[in-house]
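A short reminder: the numbers here are calculations on the coordinates, not readings from a lab. Worth saying up front: this structure is predicted, and the values here are computed from it rather than measured. Cβ atoms are built from the backbone, for glycine too; each structure is taken alone.
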Structure 1
Amino acid sequence: MIRIIDNGVYLISGQTIIEEESSIIQKIEAQTAYKNTIAYKILAQHNTSGSTEQLKIRFDSLASHDITYVGIIQTARASGLEQFPVPYVLTNCHNSLCAVGGTINEDDHVFGLSAAQKYGGIFVPAHQAVIHQYVRETMTGCGKMIIGSDSHTRYGALGTMGIGEGGPELVKQLLEKTYDITYPDIVGVYMQGKPRPGVGPQDVALAIIGSVFKKGMVTNKVLEFVGPGIENLSVDYRNGIDVMTTETTCLSSIWQTDNRVKEYFAIHGRPEAYSKLEPGEVAYYNGMIIVDLDKIEPMIALPFHPSNVYTISALNENAQDILHIVEEEGKHQIGNPNLKFSLTDKIVNGRLQVDQAIVAGCAGGTFENMVEVAQIINQRSIGNNQLSLSMYPASQPIYLELVKNGSIAKMMSAGAVIKTAFCGPCFGAGDVPAHGGISIRHTTRNFSNREGSRPGEGQISSVALMDARSIAATARNGGKLTSAIDIEYDTPLVPYEFDQGIYANRVYNGYSLPKKEKELQYGPNIADWPDMIALTDNLILKVAAVIMDSVTTTDELIPSGETSSYRSNPLKLAEFTLSRKEPQYVGRAKQTQSLEQERRELLATNGGDFVPSDALNELSQKVLNLDTSTDSNLKDLLKTTGIGSVIYAVKPGDGSAREQAASCQKVLGGWANIATEYATKRYRSNLINWGMLPFTVSKEVVFETDDILYVSEIRKKIIDGEELIPAQLITSNGTKEIELQLKNLTKDQRDIILKGSLINYYTVS
């Protein structure tokens, strides 16, 4: 199905792949041919640095949803925001149920509308569209770049490079600054053949994710989709593959465009947005993923990651063995021996029996997915047992067309429930399965507990990812796992018409028309960021959590689901930090934070009595004892040395772009993360933008909770641009010297860390 070439290749005339070492290609230099990629041309057009190595990107437009835009606007406002300089859409598709915490979700929506009015933005009310479908329909364009505060910001199939980042990167764009990156590698995705009936975009996407994720082959790189197979895919199909590229950990994606894309823009009333994009005659890629579309089978990604991929046929043939393996891996990942996690008990007559089925969001809720589900179930009953089927069209225009063509009636008659545009099933704010249940979903992620279960309270449930077609086949078969290629149905060819009046009647479009006299509307849960402290000369860091999983997701760092309702209140949200992974973290971090608060209060006495608490004195003496040859005393140490917490994780930051995975640690007094590597650029950027040190360390260094790190002259080392940072690690078994690394920080990033946060950096600057 998938073949990987993990070295340089040339693509000739968009058709022929030649590996770099081939004698045929020796006369062509990679340095010239890499400029013939689609990605290079778009990046060059948006780069303001004048350098082809260090890019400073300005985006054409921005997008956020209702669990990110409040914090972004609050940060930008504190940094001098006067009006939105480019189109900025604020959608309401994550907390749109308004079901948690009283009025706080709708309060955020009221704030968002007032911000769009005041600063000249675009406001999409709840239930109108999920963020990425709205952007596809109204804001994309061939050759454009869009940044969004959601990790699935991907519009490559429409000729638009989308990048998902934490909120501070959007703040920079609002303040007319730049997105700074080293020129990324470009990996080609060469598509050939044609998918079989019953094989959908999620099947293709999961096959790609399963082939590249664990290799780390495309991390922070751009995927460029090329090849003759693309013409055999509808635009909806391409969008369904493209949005899932986030799960490979790539930076962005882009596709060659054709008449199908031209038709898409014409249908959506924007024919001028189309232009033909294709690689040059000879284009160089840093690697190539070859996808034989006609060999792709229906796939399933079992808990707890989109890369945990099997063919449905293999699972049906070996259910006991495969599910036992997944159980054992899942138990290790959950890390709670008292919590029963079982999948093998879901086997009935040799087949996996599922409890819930959902098709939703930016990946599942497309028009063609919905039409094909309707055709497969076509008024056949899904039964009156536990199995439920919920369908979420991704936008009101899609919903309207499904009503007009009868698809809604077919699904409802079969027992499916039709709901409005909502991202909740994707991150645990809707349709949480029962304890012990398993849900199959055409959504984007299936991380541990992301669907909403609470292990700390004895609750556990699971999600497996599948394509809408096989979900419909399974529902038609009463919940018995079934591949869509194993049933007979006619693939429908239903035309689509886009009703522009739906958005014209409800969406507030105030771009370039700011009403500066308008007051922002604050609810009681919307709070400003607490003061961020500038980096001190030296640091004492106490280890508050050690996570040894091979990868740690942002969902584990700060859970999603109902906690998302508190994203507008930094102090309340911070109480949930690591709550489903390391419940003791918040208490440990607060204990350390109290020592820092005491340190500052003592210094504020201006030479008065200097009597530290026993806890502060004990911690300080451990550091003073490191070098008895100096004359340093307690007061001198505390004048120059900040005290904070740090977490160690092997590879943190996979998944969501949410800045709160970092900011919550900062709010609780965190000064740094230590990792062997960071799973994504966006998580590392979030740490930096919140003034936290993104240390890396060799795998040989072992940390334990309550270990103490002393990093002397850290401020000077940051100023001097040093990348190797010596530190002393104080453990229960003694003290040893270790070496921390701070690689590839730009001057701006170093200045942000020195100031203590992006807010301070812009406020002071």
Structure 2
Amino acid sequence: MPDFQPFVPADQNPPEFTLRAVLLGAIFGIIFGAVTVYVGLRAGLTVAASIPIAVISISFLRDKGKVSILECIIVQTAGNAGQSIAAGVIFTLPALIFLGFDLEYSRIFMLALIGGYLGVLFMVPLRRPLIVEEHGNLKFPEGTACADVLMAGAKGGSFAGRVFFGLGLGALYTFFQNENLFGAWPGTPEYQPDFGPQHVLKGASIKADATPEYLGVGYIIGARTAGTMFAGGVFSWLVIMPLIYFFGKDLPHPIYPGTVPIAQMGPSDLWITYIRPMGAGAVAAAGLITLFKTLPTIVGALRSGFAQMRHSSAAVAEPIRTERDFAMSTAVVGSLALIVLMFFFLWFKPVPGAQVGLFANIAASVLVIAFGFLFVTVSSRIVGLIGSSANPISGMTIATLMATSAIFLVSGWTAPAFGALAITIGGVVCIASAEAGDTSQDLKTGFIVGATPKSQRFAFLIGIAVSTIAIGFTLQLMNQSLQTFRAATQPWNINAPHPGVAIQHDVKGLVDEFPVIAPDGSKTIHHKSEYVVLNAIGSSELASGKYLYSPATGRIEVRWIPGIGSERAAAPQAQLMATVINGILSRKLPWGLVMIGVFLVIAIELLGIRSLSLAVGAYLSIGTTLAIFTGGVVRALVDWAAKRAGNSEEAGSDVSPGSLYASGLIAAGGIVGLIGVALQGYETTFERPNPIGWPHTFLYNPWVSVIAFGLLAYSLYYFARKPLKK
């Protein structure tokens, strides 16, 4: 370590924390924060944004004149903060919806801000032990790759063109593919097999959400991971669902947790009712197994981190530029101030209908400190060993929620309000851990290049504050714009006691007039004043969710399906968090389905296969996993061709031509997809037609969708094989 010299020596002071760098980083934070929310809610995955941001920033700033590589570090640091905050938010906070509460913008903003800032401040005493003194041992793969990109860009050569090609072609494709925009062809081609009089494979479905972001995600995660995810989808949609229909089609009554007979269910209904609890058990088991596997690393991280913190105070006092960082006192005082802020926020603005009292809010603040610092330390070291993509954030969050819910259960705090408090604690811890992992990677990039840690800290804080604005807006936009209302018909005595069903009179997100979809697909306009909202949580009579009850007819007439949690934005991790909390606090869970998922994961682990990818694939829609698998197949073909040409090292790297083009596809799909969501929100809110919608023509055919997606996949293969200009 003493022989290490950064790319920019410590005795030089080139421009670094400049206005243009901060502004550009803030813009990237907003864009990639929103894109991460969009893609993460739909695919259940997030992709690191640091490398594409670094590529674009160094090319953009170089075109504007003389640029310092340290300015690019600030851009990349501030921009990447949005992606990591978004990842922590979407894994947890949407669980409030599944627990029966509203997802308020102010709550998202404040909890994301507190969690992100805690992740940065908790990392202050860990920078020198992990980043500097462990330089030869902890590789921090994403941070090192990003440093390589910046140093290569400073020396010359162009990488950004490949990202912009993916961005341009992906945007053009999405405008025609997205049904909220031009909708020239179906966005999700589907085939439902049903052979012969015995209805062979009835209940199954084969479809693909043919979007550029899924194609790009599949390419970046690689063929093995994408294939494992698709295997989970095949198991759920082509094995389990046909079995459920085969054995249940003749039963005249519903099977819990279903509320209608199986014969009346389509593939999507089977997936929502039976596959999701099974998938939740699988994801929970896989997350905990992943966490247990890293226990030696966790113990070593804590022992090493605390030991080195005791001996590092004198060493940190070096006056050179590359060692200037926040003082330990700043980290302590700032962290305590954030915890106090969280306490007052929970006290003065509780989740509507979830006032829990003084002692519970104090306990929540203490648990955030305890679990937050524990898992920030763990996360920071783990990403140094295996990278951010393999960091078991979900497992850490599940462990936090299980411990918190168990404490609440023992204390007798089992009302729905405490479920909201539990997810608040887990959300802040998850956001802090996610931010700490990416903070460590960015600090490693800065260490190799020669950035000033204190300047990077300020860039983190600015990037977090700015990106949370876009994150909360995107979450609310997707939840409201993608929501649907489906006709239901069920007698209901609103005056009788119904455990687990509450009446809500002041409900946000329900517009005055809304379309209700009948079983035959037709739509009729209904008015808000006709109904009372019923909110079911853990009821034995209604599946959890919101329903519209008509006092005039005495029946439940509409099921209100939020956008987040629907097939188009499944939010699998948040669904899982809600399942864990409900299962512990209410002691009501479809344990048979959950345990099937648990033992599926155990069987997969016994085969020597990483179970987390398969568990996520089993939970998600096959439309998602098939599209991601297509990207993985393209990656396999590119790697095979590169090996034959003797260029296997470049094909598998994080800065290969294909990974850069795929990053552009992901950004394009997310940005243009959000435009489509905004237009759908415009239609719903103002009850006006889409201003750019096209009438359906001969192109509106599933085979056109398949061919167009195939051509986009070929463009990925072509640009992945086309060398970068040095």
Structure 3
Amino acid sequence: MGIGEGGKTIAEMLEERDRLIAETGYFYGLKELELHDEDPAKMTRFNWRLTNACITAKESAKLLSATPTVRTFGECLFMLLLPQGDCITASHGLAGHVASARDQIAYMVRLGYEDNPKIREGDIFACNSPRYGGGHSADNYTYVPIFHEGELVAWAAGINHIAEVGSALYSASVPIVSPTTYTDGWAYPPMKIGDGFQIAKWWNLLWKEKTRMGNFNILDSNMRVAGSIMIHETVKNVIEEFGIDYFRKGIREILERERRRVETIVRRQMIPGIYKHAYWRLSENKGQVGPSFPFADKDFPIHTPIELHLTGDGRFSIDLSGTSREDYHSWNAPSDGTRRLALAWWWLPQFVHSICINTAFDYLIDYTIPEGSHLNPTNEQLSTSIGLGGMATLMTPLWNICKRCFFSRGVLEEDWSATGCGGLLEPEGVLEVGVPWSFGMFGAAGSWSTDAGSFRDGLSAATCGFNPQSDMGEVEEWDLYEPPLVCLARKLPPNLFAHGKFRGGLGISWVFLVVNAGQRLSISFGSGGGPRIIGPAVGMSGGYPGGYTDWHVIFSNTNALELIEKGMGYPTTLPEIMQWINEGKLKVGKIQYVSGGMPSIPLKDGDLYVLSSHGEAGWGDPVERDLSLIEKDLNEGWMTPGVGKDIYGAVAQSVDGKWQVDKNSTNKEREKIKQTRREKAKPFKEWWLEERELVVNKEFKEEVSYIYQDVLGNAKAGAQFRGFWRVGEDYQL
């Protein structure tokens, strides 16, 4: 006898679900939504009871966390799942994790957890390993089974991004340079961590032993359990009110209803066809892992081509033929849960407009990924510390495909170009009293700008593609958890946006001063430098692309503390810092410029650190921008006159303290810009012939050759390459 419905095992229920979907095309074969049709009001009340259980759990349990990452930024999620793992509904917050939770439950089912270690009322399970469906080891999941008269009827679950994962090579929560699984930090498979609704004592001891921020991570674990138990109790009450038969059928109908809803949205807003996009990035490992890992001490170029097939009935098929090989970098995505989570970052904000955040959309997607690639690795020794980021490179191409479709369908409110920015500032050190610490700051991750649309500028520091409920947090609170780093200012500096007829939103900049560094202090910038995870946007209709990366400037051996002690103030922007240096007011011993993922850099008292997240992509030709919008940007300080003239052709002068653009002079300047473009333009055929010569002679840089070897090694991608460049079928590198 199993613990599932009618004495079935959960494995049998999982097989039944998959069979019925394959045979009928409907979730669990539900061609009719009988409960919805019979009494829509009752079903709505039932649905809201379950959704509110998740929302209430999140808003209450998050107060148990010790970190602003959860309390303010909202980097958590609570869910209700079917016995087989499908998410029925969820709270607000880190919504994409509905997809990976499903896979983690499926792993437990297929590994036979029903028999060993057994699943009982009051048990508590946990997992964070990407090899078993997790995103990365920073994302920790907790599961509490819900039983009714001995039958497993659902799971309550909570997930959050923790402060620090115990990586030996990199601090805080996202070790962006990790060559093997043995340097990823503490990643654990699905495991039972408690019973009788109590966490085992050994679980807390492990957190203290394995991570620098053990007490913080213990509180987060308690938070996830507390929220899951709250959902557990509410579901018990719902079953008592509605009956077990209604509950079983109702939760399945919710999923089928949402599947139909998103399918309708896709068919209404998208256009069937084949869409292609490609993305490249560089995993910058060289010089960071040293002689200990000579096989990984190099930069890894990674190529992720995408071919999306969209059918007329609203189904997606994603082909990643030709994607780069698995290797000794951090971007290997080892499980379906990791990949589905990254894909959820694409489809959730595009198609899910409902009270229910769940996994219904997953049944409209299938994908093909070559075995042995970094998105389907076979070598279990390789690092998976940001495999989630490896797969998330698809997010920007898929976003942009959607936006082109929306624009073509006239859905202009949704037609912005798409990118993303903002990684994690991740310092670590030892305080004067000997206490080790490490903490990821989500300020940049929670304050992305948005890209321009076809009729409006982008928004500045307003969103986060991973978390629809994000917030950049309070400066004072981040200062509290990263005590040596005092934030002097965070501002929207001028010109930090991509240009266009409609410009992207401005990026945001922080200036930090090191005060009382303690015994040791270093900083790194995780998540692969923010946009290096998900790729730069290409801009639309002549708009400039979004910036490629975040960037950093470190000023060492300064007299900033002395200036403050003398009451002379402090600089609050990078231009102001440079001005003070030029005036001789600020003394600096060394200046370091770093872009993208920043390696661990030591800091000491008085050092200044500037972090800037780039602005986002533009839409339309900049020389078509309305002059009144340019004047507004000039007068509000978002654009300088030089940029206005060089990029937009706008000739402006200050009149009584207000910038005014001269229309006639601007028209002449814009014509000069257009003429210069004509002179630089080259016919495609001419460009193609020149580039083909390089291909024929194999005149590639090492990084390009690395990418093309993987492309040519794949039958489909290799045929496309050889066909485009018209080289023989035996062409190889």
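Here are some notes:
- Source structure (of 1, 2, 3) for helix-only ellipticity at 222 nm (-39500 (n - 2.57) for each DSSP H run of 4 or more, over all residues; to 500), computed value -11000: 3
- Taking mean count of other Cβ atoms within 10 Å over residues 214-221 as the criterion, the top-ranked structure out of 1, 2, 3 is 2, with the highest value.
- Winner on FRET efficiency 1/(1 + (r/R0)^6) of positions 582 and 646 (r between Cβ atoms, R0 = 25 Å, to 0.05) once structures 1, 2, 3 are ranked, highest first: 1
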